[in-house]
Structure I
Amino acid sequence: MNNDYLGQILKKGEGISVEFKSAENGLPKNLFETICAFLNRNGGTILLGVSDDKSIKGVDPLRVESYCKDIANLSNNPDKLFPSFLLNCEIVQYEGKELIYLHVPVSSQVHRCKGKVFDRSADGDYELRSDEQIKNIYTRKNFSYSEGTIYPYLKEKHFVHGIVERVRATMKVQRPRHPWNSLSDHDFFVSSGLYRTDLSTNQEGFTLASLMLFGREEMIQSAVPHYKIDALLRKHDIDRYDDRENIRCNLIDAYEVLMNFIAKHLPDKFYLEGVQRISLRDTIFREIVANFLIHREYTNAHPATLIIYKDRVETKNPNKPHFYGHLYPGSFEPFPKNPNIAKIFVQMGLAEELGTGIRKVFQYIKAYSNTNKVEFLEEDLFTVKIPIEYHSDDKIIDVVDNVVDNVVDNVVDNEETILKLIKSNSRISADEISSKLSKAERTIQRYLKKLQEAGKIKRVGPDKGGYWEINK
């Protein structure tokens, strides 16, 4: 959370999606009423340590961490918030004082705070007292969020074997103190909204979100037969493709397939952030791929595509638009299309808080592509265009990477590293070495050529199906 964005929130003031609360004497008593209202309406931002008149009061520095822990624990407590919805806080510095920033996404479920249903208007939170008002929320949620559709005959045996354990293990690494870590699998499904009860019909079971996240391919196809993702490389054969991945697996595995496809066909420039080298390619496309999967409307039969062209990467996925037009950092209210799917990706560390993905892409795209001409267009098909810089002879500009290779060679002997990789796996490909060393494939090809010319290695057989020999 940067101060510019925080300043925009403060300047905007309170409204249907922004709430300020003082926390001088502890957590506000009505905090979870506001959280419940945001979950039931359009989501929103809560700033603790700010008064209604925008005065920065701050939060006691000695208690701020315990407040954040209390919010996380209470949000996972069904007696406080039902269904529970795990929330994470961020401690931010502003004008020399500490504030607590809490982003509450819109939920696909109807929530209650201590048994009462709250909604949100521009004037603040209000309790819904009539059955008709509550029924209207259920109707709106069921229409807007297909991910919450209950499949009463869907069981854990229909999930990919071991995938839930793998996801939960990743969460434990990312967030060792996460309240979900101590839950049974069933309680985890309930807490994450992947197993729910529809209070209007009394129907209960696993949801479409759980099927899309964990399901075996044949089960997904039986429920959503039109579901597929096409990843295409169209550098030379524009009418068809140079390479293709036809993806019909669950979203957890689809994320890995798409990221590997990106790594296979796009370069990674050298970039230092402070003293730490980061992967521009992975940083940018991690956000693109995660949002591509999270915000798709899975009941829409239109296929989703990710296509790598000579000059750009373009994604298109079917969408239920919140509004129509171009999205820019700070110019739109983040609106999750599949809140429970998003929740799992966030807790695994594969995505960040809603809205930060676009800001991060704009932050790094200039360094990666030498241009800021990124396009996020929300319509019935959500379209993203990420530029890639090429020479006219169809070779990617990667001058910085070549220069840095010489610098890195002073610290790490890349040739020796490649020899060790070949020794451990004689059939390793240049693409696999490229991925392991986070270097462009043609850079690896250059090293392999040098090693062959020096007589250190020899290629036996064709490029595909052959193997390497190390000369003694």
Structure II
Amino acid sequence: MTLWPNPLLAGFYPDPSVVKVGPDYYVTNSTFEYLPGIPVFHSTDLVNWTQVGNVVDRPGQLASAEVPTLGGAWAPTIRHHDGLFYVAVTDAMGRGMLIFTAEHPEGPWSDGTVVQGIHGIDSDLAWDENGVAHITYSGLDTTSGKPPGEHGGILQVTVDLVTGIPLSEPISLWSGTGLKFPEAPHLYKRGDYWYLMIAEGGTERGHGISVARGPSASGPFEGGPSNPILSARSTSRPIQNTGHGDLVETPDGGWAIIMLGMRPTGMTQAFSALGRETFIASARWEDGWLLADPVTLAPREGETTFETDFDETELSKSWISIRRYPAEVSSLSSRPGWLTLVGDGSTLDSPQPVLVGWRQSNPWATASAVLEPGDGIGGIGVRYDERHHYEIEFGHGTVTARACVAGIRQEWTHSISATRVSLSLDFVPPLSAVLSGGLTSDIVVLAVTDSATGERVEIARVDGRYLSQETAASFAGRVIGLYAREGLVAFDSFHYTGRD
């Protein structure tokens, strides 16, 4: 059994899809209300990955400016056909089901063609032997504006990908073993059969992967004898919620499934601070059916480190903002060598804060930023959504640490005469001397260091469980953000170090 590195992509990288094109592999992920959207990663060995672009990198491709939390880019599928890359995705609560195309995975990608009149999520794209495009999807309506109805199961239409016009009425395919939320369908042709792989059981602890096969891309499909072929439900495995997978051939001619999963921590594995991440497991064929190995935890060796002094001319492709693009809220040129943000009165409670973010990718980590707020107010925070965030900010001689959880707010303040400070967030293990102390995910320490004197003052310690998938219930993950609340705030550097 191949020991893959797991997580494969650490942090907020859910709903992965993978395609093999010659010796190259490409992975995409959901991004919801964050922009740029749908990152594209490249690898030649399924182990080491580099982000080469984003499918959504300009206004208009998604209706993101006003999309509610949980909306936006849901579950893209990336495929390659006749020399063209395709990404099928649903802009939930936005434009609808979309098809993006590009000649190269780095982009530029098209504006997105709407699949007309089809309302569903988790769109898969496959071509039959006649070149007809089949979109197979999960029948949950997030785009028509109608009140949510019953889940429609796994559905399929044929579509003209140039115009987005369906060529057939939706038909019902195999919808699993009877568990809730059949979703994330993917179709594959192997030998005499078409195989339909889906997720079911919900994206929570019951998540799993099941498989069916049939004589054509439209079935009829027969469920496999070993379903679910992959699930961590009711086990103590360190990786839970495994599901929503995509099948790919490995470089040595074997098979693997790339999927989402979560790493819940605490003595009862109750809280997943990093949300849904990307994992990989080996798969194999036996008697004409797909089987999969359990997902094993194998963190990459050493520390994860990212640092920048903002001397570059543009931010890296991994920086993200909320319902706006980083370039819309920040500048590297107005004060060369610094990242500047101009506050507009919005806070981290706002749907469009002035913020540029970096995904937290390790359970234990330190993130810090050196800033000069001048006459403004700004700082560094960690966000799950508008109702769940912790931050520490500086302005007008006062450092303020703040914890916001579902409408409950607490603040701590500290006066300081400095004009330049380092603000930090430390994500540390909980104290387990008392039994209840070990139940949470982590402790978040908010601190300030006077850049002139080096004096460090810890302002607050906050329980991290309230910024977890299970508590916040958002589909994203923790994002560490540099933000401005008032006036022009200049950041001289950002540093992130994490370990597993």
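Comparing relative contact order in percent (Cα under 8 Å, 6 or more apart) across I, II, which structure shows the greatest value? The maximum falls on structure II. Given that semi-axes √(5λ) of the Cα gyration tensor in Å, derived from a single structure, equals 40, 25, 20, which label among I, II identifies that structure? The value was obtained from structure II.
When volume of the Cα convex hull per residue in Å³, for residues 45-188 alone is computed for each of I, II, which one produces 146?
Working: I: 155; II: 146.
Attributed to the structure labelled II.
Identify the structure, out of I, II, from whose coordinates Cα Rg over 2.2 N^0.38 Å, for residues 181-300 alone was calculated to give 1.07. It was calculated from structure II.
When distance in nm of label points 7 Å out along Cα→Cβ at positions 85 and 245 is computed for each of I, II, which one produces 2.5? Present the calculation step by step, with values, prior to reporting the outcome.
On the way: I: 3.2; II: 2.5.
Derived from II, not from the others.
Assuming 4.8 is distance in nm of label points 7 Å out along Cα→Cβ at positions 141 and 277 as calculated from a single structure, say which of I, II it is. Structure I accounts for this read-out.
Which of I, II yields 0 for helix-only ellipticity at 222 nm (-39500 (n - 2.57) for each DSSP H run of 4 or more, over all residues; to 500), as computed? Walk me through the intermediate numbers first.
On the way: I: -11000; II: 0.
The correct label is II.
Name the one structure among I, II that FRET efficiency 1/(1 + (r/R0)^6) of positions 29 and 373 (r between Cβ atoms, R0 = 30 Å, to 0.05) of 0.05 was derived from. Here the read-out was taken from I.
Laboratory data are not the source of any read-out in this text; all were calculated from the coordinates shown. Please read these numbers as outputs of a predicted model, since none were measured by experiment. Cβ atoms are built from the backbone, for glycine too; each structure is taken alone.
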